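Trainee: Next up, some structures in structure tokens.
Just so you know, all these numbers are worked out from the coordinates, no wet-lab data involved. What you see is a predicted model, and the numbers here were worked out from it, not measured in a lab. Cβ atoms are built from the backbone, for glycine too; each structure is taken alone.
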Structure I
Amino acid sequence: MLPVLKLLEEMKAHGVKLKGETYICLLNALAATGRTDQVYAIVRDMTAAGLGLNKFCYAGLITAFKNKTPASEDTPAKILEFVQQSKGWQYVERVANDSAENIMMNVSEEELYNLPTAEFAHRRGFIFKQLTIYHVAIHACADLGSKETLEALLDMFTKENFNYDAFIVMQAVRCYLRCGDIDSAVKMFEEFSSLKPTPAELYVTLAEGAMIGYTPRGMEVAQATLEKMTERKFFLNPKMGTDLLLAASGEKTGGYTTANYIWDMLQTRNIIPALPAVEAYYKGLKEREIPSDDPRLVNVARVLDNLQLRLGPRRNFQ
């Protein structure tokens, strides 16, 4: 039995009356496992307790179907169905003390329920909190690579006269790129960036996703996006730099222009990416016809040696 289910059974056995917030935490914890039957069981318990479903419950239902294994053919239809149903959600009864406690602890509802937006919950202007159900649904589309479902959601979104936030655009761009539709991703990125301040994460999403498959068009878009970042004085942090360098280092043909550019962006800020990215970049350089005394190759080899001394034995890339 999953720990969360064991906890639920123990609470029931001791006659503990669960609050709406507790049910939603349980629902979203189970959703991460993809066990839709168990998620539906929580929904039935909530209904029996006289509690309605709110947007966080529908978000959990979407997540459960997204994570279901094996994947279900009706998942796209279920995502659209839950988004539609959520429009009439009833606010789940909560106890004021619980809410106050969460605020005192500076824990957002996105963090409490482990939503995809959790890491951006405290970023001003990054997410519009009234769009929770669309955040979760479009993130699911990106994970599933379902362009058709994405576009159905965007159509629903537009009809409700909502405005995109950065998270919606980031996940839509990710979905388009995973489906190989670079032009739609670029169009969405450019339309958003022409109207609103564009966070660094959105540039990184476009650049990284464009490199999928290492097509000439994709590598061109990735390079241009990184150059725009530089022009706008955006800097890569270690995580962004590691992710981008790891992606770019997989390019087997061409001049390794994008990987070199990312490495130089990081070097300018004295940022050392994580070991796997440095290893991949070094391997890519070694696979090209570069003299052994080339300054770039020597520098990368030195960085790799230092990382390996700290983290473990160096692998053989000769």
Structure II
Amino acid sequence: MRLKARVSAIILATLIGLLMLSGVALYSLRHSILNERESQIRTTLELAVNMTAQYQQQEQLGKLTHEEAQNKAKEALRGLRRGDDYIFVRTTDNIRLVHPNAESIGKVDLGVKLPSGRTSAQAFADALAVSKVGFVKSMIARPGRTEPQPKLIGVTSFKPWGWVFGVGFYVDDIETTFWKQAGILVIVNLILLGVVTFLIVRMTSQILGQIGGEPQYAKECMQKIATGDLGVDINIKNGDGESLMSSLKIMQMKLKNISVAIHENADLLEEQVRDFDENVKTYLRTKSDADLDVLQRGLKKVLGFASLFNRSIGRIKV
């Protein structure tokens, strides 16, 4: 695999890793905020139940009549309101007992239609059938507005009086917080990815510059030269005189020159050896001083070419 392809794979893997980490972080953030909101609802419902239980105990002790105890409990529960958050109470028959909308008190209220097709009242009953405190997600407009907003409603029951308590918190701020953090994470991820990409690309450029090409290409060229193939075509960039590939090309050229010189000197040496051999044969036949002189001059030539041949071989460092 080419180095550039490997670098692209690293950058892609980094991007995927950042996206996965961001996804996990956003999921954890949303889950944490939702759990906190559910915890607030549970605490509020427990407060409402405990407050009502005190009036129910006074009824049992005979300090209050049944009607007085319930009226006092309703009055206390109506006081548990803050902004758009309030406690509502209804009977198991869905008759409203406590609600900011005074006109709906004493009337049957089935609630809004949920995306599942059930009414809020049916969803409350289903939630309480499986848990002491049930949760229902609904879309309800804020007071004084018409556009529905997501709202998480928690319900619990007070069996001695057959009451159902409920409290709901709008959770549109969770979505706002979620997307705000998502935007921040996107910016941070882009910055990190940009820095990582810059460093990797720069490092890759330096490596390729030092090598003078792809590492795989350099490896193939070296292997061919090592096996004696001095004719391999080594491509280098114009002006490249310091890279590994440039040095390899210079080495290739020197090896070629040495190889040519060795072959040329070997041929000359072989020719001189043949002449010397003929001179030896001539001298042995004639025994003349002239042939002896020719033999001595031939020996000097052979020794001279042998010395030159040895110097050519000595230029090769093992």
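Trainee: Thinking of I, II, which structure, once relative contact order in percent (Cα under 8 Å, 6 or more apart) is computed, gives back 13?
Mentor: The correct label is II.
Trainee: When Cα extents along the principal axes in Å, for residues 63-182 alone is computed for each of I, II, which one produces 57, 30, 24?
Mentor: Comparing all candidates, it corresponds to II.
Trainee: From which structure (I, II) was helix-only ellipticity at 222 nm (-39500 (n - 2.57) for each DSSP H run of 4 or more, over all residues; to 500) calculated, if the value obtained is -23000?
Mentor: Computing helix-only ellipticity at 222 nm (-39500 (n - 2.57) for each DSSP H run of 4 or more, over all residues; to 500) on every structure in I, II gives -23000 only for II.
Trainee: Tell me which structure, out of I, II, gives 42, 23, 18 once semi-axes √(5λ) of the Cα gyration tensor in Å is calculated.
Mentor: Computed on structure I.
Trainee: Hey, distance in nm of label points 7 Å out along Cα→Cβ at positions 39 and 255 derived from one of I, II reads 4.8; which structure?
Mentor: I
Trainee: With distance in nm of label points 7 Å out along Cα→Cβ at positions 23 and 287 as the yardstick, tell me which of I, II scores highest.
Mentor: Max of distance in nm of label points 7 Å out along Cα→Cβ at positions 23 and 287: II.
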